[in-house]
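Values quoted throughout were computed directly from the atomic coordinates according to the rules given, and no laboratory measurement underlies them. Because the structure is predicted, anything quoted here is derived from the model rather than measured. Cβ atoms are built from the backbone, for glycine too; each structure is taken alone.
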Structure P
Amino acid sequence: MQIAQQQQGDFLVLTLEGELDAVTTPTFEAICDKLLEAGTRYVVLDLAGVSFISSAGLRSILILAKKLRPVQGELRFARMQAVVTEVFVLCGFDALFSTFPDVASAIVR
């Protein structure tokens, strides 16, 4: 998995490429922890390049959201592929998180 970072207004956009699974989630979680320690509060995950997400990936997303809550942060999602959207819907994540068709929409407060 590759993760690129770009600050856009109040939001830090993390662009993920590859699979978010048991192998890659430790790296994802470590990067997120460092960003939160540095004061990041608003995050957009750009998932256009994510072709697969496992239960471990879903768990990592929940952990990130839980860590953002005490600092009044927010986690949003942009450009999800159909397979990832399907997993989100099946797991009820679509009721928990805001999803957007593009990053530009996701960073509007």
Structure Q
Amino acid sequence: MAPPLYTPDQTSFDNLCDMAPVIDGAIVTKPLIDSPSVKQILFSMDKGQELSEHCAPFSATVAVLSGQIEFTIKDTGHTQTMGPNDWLIMKPSETHRVVATEPCCFLLTLLKK
């Protein structure tokens, strides 16, 4: 993955979805910040693209900025359709998967500490 675009000690105004435009048939990732306490990664996914089941050792949040995803939590089997302005928080090590049901852009935040 590329190095982060920002450091926590700078100020910047940006349109996140413009930074990671949807590419036909692809998943785009843009690391925004990686500090000892937080890591943010911007994703864009074309319709039908999928992040297969995975987990992270940290609590995480997902904020959908545009489009639509289906977010599935493996342990409960719960699938939630998420669109613009929808947000979730997940406990550490929660196995999940993401499917883009429309071209979309979302922000993943990993809370490391």
Structure R
Amino acid sequence: MRVDRWVVESGEYVVSVGSSSRDLRSSVSVEMEGERVMLPASLESSIEELLDDPVVGEELNAALTEKYGPDSPSVTLLGNFPVGRLDGMPLPRAEVVELVERAQRGS
């Protein structure tokens, strides 16, 4: 999804200085803490994104833990799938739609 701005991702970056790209004279490695980007919740949001949502994340985590147990491989495997495309998994569609709508409202 687009956020319509530049975003710094976490990780290690190498900054090199030289007279050209073929004549690098010095480099330094820098560890950067990236920005946390919160995209609006939708049925295209992944399970991981909804788990990270400040409004519904804890409730979704509790429901998934109750249904599948803690650290379920099934939930981990499906973490990047859009929730709107997983009818009945990990939760019934009506529950997923209700969670997404609450996350959108912020309540």
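From P, Q, R, which structure was mean projected area of the Cα convex hull in nm² = 6.9 calculated on? Answer for the origin of the read-out: Q. Given a value of -500 for helix-only ellipticity at 222 nm (-39500 (n - 2.57) for each DSSP H run of 4 or more, over all residues; to 500), point me to the structure among P, Q, R it was derived from. It must be structure Q, since only it matches. Among the shown structures P, Q, R, from which was the value 1.4 of distance in nm of label points 7 Å out along Cα→Cβ at positions 18 and 50 calculated? Of the structures listed, the value fits P.
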